[in-house]
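Some structures are shown below for you to check.
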Structure I
Amino acid sequence: MCSYGKQGRCNMCDNLIDLPELICLEDYGGNYSTYINAIYDIFFNDFVRDKTRFRGEVLKLKKHPIVNNREYTFYHMTHKGDIENERQPDLRRCERLPWAKPIIEKCDKFNLKMWTQKRKGKNRFCIWLELEDEPDYFIVLDIRKNYKLIWTAFVIEYNHQKRKKEKEYQKWLKKQNPPN
């Protein structure tokens with residue numbers, strides 16, 4: 001198994017947060033095909049079959065275009081890259097995929113940093129799990145008129161990424177509580 005435990009300590013609230021174990025490529029003997037199938041099984045169970053809820057509302061997925069018989073959202077949560085048809089597997093995203101559902105469903109209980117923002121003309125809802133001993137995990141929901149989509153999830157690996165997200169969060173906070 002990966003060296004990460006089941007609990008992380010949230011930097012925001014200093015709470016211990018129970019999270020599923022990371023799922024690592026080495027757990028599958030380095031066989032990427034077997035590994036990505038196992039990751040997809042988790043995705044399918046958490047987001048297609050059992051449906052994840054955000055604040056009581058069932059989240060939808062971007063299913064099309066189907067890529068290798070898998071919903072498009074799966075690729076946004078497990079692959080990286082700016083050019084859609086050239087996205088590459090991201091093992092850090094894959095390892096943490098089991099975290100996505102509990103983070104989304106318990107974001108209020110976990111007291112995570114959350115905010116809305118406009119990104120490329122779209123309304124997004126950001127959920128940021130800051131962890132003490134490992135990279136942070138970031139989830140983005142797309143807010144549509146009558147529903148919400150799970151859009152993507154990724155690991156914040158670099159300090160400049162963390163500073164950028166903190167700046168976005170602080171900007172949102174200022175809008176919520178303007179100075180008198």
Structure II
Amino acid sequence: MKEKTKQNVYTAFIGEAKAYFRLLAYAQKAEEEEVPQIALLFRAIAEAERVHATRHLNLVKDILVKDTDTNLENSFQREKSVSETEYPEFIKDAQIDGEKAAELTFSQARDAESFHLKLYERAIYHVIRDEVKAYHVCQVCGYVTGKKIPAKCPVCEAPKDKFKTINAFEQ
């Protein structure tokens with residue numbers, strides 16, 4: 001694929017993926033406002049945007065998705081950059097702006113990312129390579145553990161019932 005088209009496909013993928021999540025948020029708001037038909041419309045179009053994003057991703061997948069070891073290393077480096085560089089800047093800006101809610105979500109995301117880094121590092125060094133088990137994801141802050149669900153999330157203190165279990169081969 002030529003460079004300009006490849007960049008356009010990638011840009012389209014990003015836009016469609018964002019639209020998917022934005023429309024799900026719109027659907028949730030419509031449900032809260034007790035407008036079920038509009039909520040349904042938003043969910044249906046969100047699903048269509050997911051289809052678009054998937055199709056675009058499939059066109060550039062060979063460029064973005066490498067072998068598992070490379071994907072682990074790339075994921076580790078991205079998490080490192082986000083947790084050590086981007087989120088600290090976001091936190092600082094939120095503090096300057098006096099935006100406590102943004103500061104909290106950025107801080108919790110940064111802290112959760114540090115746990116993601118450790119999980120990727122273990123995978124890179126083959127500590128967890130042959131283990132097929134479940135992971136548990138805090139639905140409040142994004143903390144992930146491969147161990148038993150904690151009574152309280154170590155990042156945001158959410159209770160045990162706020163964790164979602166991700167099993168092997170589940171998407």
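Ranked by mean count of other Cβ atoms within 10 Å over residues 26-33, which of I, II sits at the highest value?
II
State the single structure among I, II that was used to calculate helix-only ellipticity at 222 nm (-39500 (n - 2.57) for each DSSP H run of 4 or more, over all residues; to 500), giving -22000.
Corresponding structure: II.
When Rg/Rh (Cα atoms, Kirkwood Rh) is computed for each of I, II, which one produces 1.00? Before the final figure, lay out each step's value.
On the way: I: 0.95; II: 1.00.
Traced to structure II.
For which of I, II does relative contact order in percent (Cα under 8 Å, 6 or more apart), calculated from the coordinates, equal 20?
I
One of I, II was used to compute Cα extents along the principal axes in Å, for residues 18-105 alone, and the answer was 37, 32, 21. Which one was it?
I
Only the coordinates and a few stated rules stand behind these numbers; no lab work does. The shown structure was predicted, so the numbers you read here are calculated from the model rather than taken from an experiment. Cβ atoms are built from the backbone, for glycine too; each structure is taken alone.
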